Structure 1
Amino acid sequence: MSRTRIGTVLEMIKFEHSVFALPFALTGAVLAARFTARSWPSWPQVLWITVAMVSARSAAMTINRIVDLRYDRANPRTAQRALATGALSLSFAWTFTVCACAVFLVAAWRLNPLALKLAPVALAVLFFYSFTKRFTHWSHLFLGFALGVSPAAAWIAVTGRLDQRMLILCAAVTLWVGGFDVLYACQDVEFDRSAGLFSVPRRFGVARALGIARAMHAVVVALLVWLAASFSLPWPAWLGIGVVAALLTYEHSLVKADDLSRLDAAFFTLNGYISISFLLFWGAAAALWKV
């Protein structure tokens, strides 16, 4: 495969956006190892969790592009995507999806039996999201949940079981992703209306959608406080929550109902900072944690 074709594939699956959910999954892995064994995740565990995350997300993104192909071709914002222009064929996209699913299943198998048993369920959740915008305005939450299960999945990958407190972090990631997807969907209000697709901005208007996204992100901060308290995490975790809150506040200051020109900066740059900062601060908290 040529370098140009590789770049096209990476653009199709938005590979750089893997940074959004992966740090939360690794945080789940770190908390699991420290809480249950007073150690750190092994390098093989970190490797296979990363492989599982990237491969599952790659499969899900490709399915999304396949399912939405006719909409991508009609929407001026997405008309230059690889499948829409023919730069990549549908047969290639299907083959890539099958290969990504196979890699994900291998990674789950390498982690532990429960991870492998739950792997088909995880893929079903990831693929289902692509159809939700056809029947519900709250498809953003389905996308959030598809990524939000990653901390719980990482805990299972490390321990072979689940601590229910991880569901708090799952809810936080779900609302975080869902909130910034609401922001991103503000770009497509008119197209969604003409195409018969559903979204929060289409249902409530851009101004109210921005308020809903702010409320979702406020709940994220509250959930992180709850999680830190439930595990009695030391001060770096609380400082990390403050950093996340500050970055979310700044993110929302960039986007206004009558000016979406800075949306890309809010969507990618700041959300990347949020997830990486969370991993660094909570990783430091885990290092100081007296379990």
Structure 2
Amino acid sequence: MADVLYFNGRFTTTDEPVLRVEDRGFQFGDALYEVFKFLDRRPVFLADHYRRLEHGMRHIEITAPFTENEFVAIVRELLDRTSFAEGIVYVQISRGEGERAHFWPENIAPTVVLYTRRFKFPDALKKERGIRVVTTADTRWQYCNVKSVNLLGNAIAKKHAQRAGADEAILLADGFVREGASSNFFAVKNGYLVTHPLDDHILPGVVRDRVIGLALASKIRVDERPLREAELFDLDEAFMTSTTQGVMPIVEIDNRVIGNSRRGEITAQLQRRFDDLERA
């Protein structure tokens, strides 16, 4: 069954081919994207996702195709037209279509795509059992703080993890831990959290920011600093955060057990609080 699709001001379905060959998102990866969850046809943390999208457009000089209110209205109609109550919305904004050239026309009109998709979110058992991860070199471009569609490095890292029988890849560079291939990474040591600071090496995750807020509200210290690779195997707990996975415990890294090979107490506490926040 086709999903509902919004394309440049009109609604259709994902059965319709809509992108033309000279769209810059297709030929240059000159595009941004967002993914957000919806529950009971209600978008989760929509304002946060819009702010990140807006930041990305400013950063790479794409003309915003809508205001925040217009974006919200499009999302509401998209979800009203969707036949299922829970899933994800994928948003992509490319610089637009034009004759293929590395430089772009100053007045180019962006290409806008939004569509809904069913998604199986982790159940209670998965959230308790956690996941296995492996480490790999960070081969991505330097603007990791922009949520662009340039995801080749991420895709290669994810495939490496899959072939190793793991669920996620943790990216390493210059002896430090950065983030997951499609997630942010948190370490727990001596009762406090360590996670990479916001800079151009990591994506400013929406769930990451919410979890930091929940931790601080719970009087849990948060150190935003680069974690040394050597510290990875001396952790009490570890977890990843993302829109689709929420707060997900990590029980093994490179086949080495973290903590007691089960969800730790701090991870479980933040997981419960975040799940409540999402549903609120």
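Every read-out reported here was derived from the displayed coordinates using simple, explicitly stated rules and does not represent laboratory data. Just so we're clear, the structure is a prediction, and the values are computed from it rather than from any experiment. Cβ atoms are built from the backbone, for glycine too; each structure is taken alone.
A value of 31, 24, 12 for semi-axes √(5λ) of the Cα gyration tensor in Å, for residues 52-171 alone, calculated from one of 1, 2, originates in structure 2. Could you figure out which one of 1, 2 the value 16.0 for mean count of other Cβ atoms within 10 Å over residues 92-99 was computed from? For mean count of other Cβ atoms within 10 Å over residues 92-99, the value 16.0 is produced by structure 1.
State the single structure among 1, 2 that was used to calculate helix-only ellipticity at 222 nm (-39500 (n - 2.57) for each DSSP H run of 4 or more, over all residues; to 500), giving -24000.
On the way: 1: -24000; 2: -8500.
For helix-only ellipticity at 222 nm (-39500 (n - 2.57) for each DSSP H run of 4 or more, over all residues; to 500), the value -24000 is produced by structure 1.
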